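Input: structures, listed below.
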Structure I
């Protein structure tokens with residue numbers, strides 16, 4: 001059995017860590033259609049989210065910044081799609 005995380009799992013792990021709450025309970029509640037606003041995201045958390053993306057995409061933010069539109073990232077699924085797109089650049 002593979003222990004490799006799916007991209008969705010990686011993004012969820014990052015979100016849970018960033019939010020700093022009960023990881024197990026929070027992770028169980030995350031789904032692709034979970035709205036980021038419902039997670040208590042504010043402007044500072046969005047900045048932390050963007051900084052955390054560097055590890056997930058394997059690139060510096062300044063390399064991919066022109067490809068990021070925060071207005072398009074409303075759900076966990078949108079965030080997963082963004083990470084996938086940025087990894088492909």
Structure II
């Protein structure tokens with residue numbers, strides 16, 4: 001597990017220092033680590049109320065490039081099928 005609390009805290013603090021209201025979209029855009037949206041939402045809510053981010057850990061992915069490509073190709077295939085089904089309704 002990888003602790004991403006410090007990165008989230010830094011991003012949220014940077015946004016605040018720039019005079020911007022921290023939102024999930026702004027935070028996600030500035031992150032260098034891929035963090036699930038529910039974790040980002042929890043961090044933003046906590047930061048807005050207490051200016052503190054709870055400890056958040058994410059699983060480290062160790063997929064090879066070929067495995068990632070295969071996953072993405074499968075997702076594209078599934079989404080294409082869903083799109084075709086929706087268009088035919």
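Bear in mind that the values in this text are calculations on the coordinates, not laboratory data. Just so we're clear, the structure is a prediction, and the values are computed from it rather than from any experiment. Cβ atoms are built from the backbone, for glycine too; each structure is taken alone.
Taking Cα Rg over 2.2 N^0.38 Å as the criterion, the top structure among I, II is II, with the largest value. Here the criterion is distance in nm of label points 7 Å out along Cα→Cβ at positions 43 and 59, and among I, II the highest value is seen for I.
Out of I, II, which one gives -20500 for helix-only ellipticity at 222 nm (-39500 (n - 2.57) for each DSSP H run of 4 or more, over all residues; to 500) as computed from the coordinates?
The value was obtained from structure II.
Tell me which of I, II gives 1.4 when you compute distance in nm of label points 7 Å out along Cα→Cβ at positions 19 and 35.
Label of the source structure: I.
Looking at structures I, II, which one was distance in nm of label points 7 Å out along Cα→Cβ at positions 11 and 75 calculated from, given that it came out as 1.0? It traces back to I.
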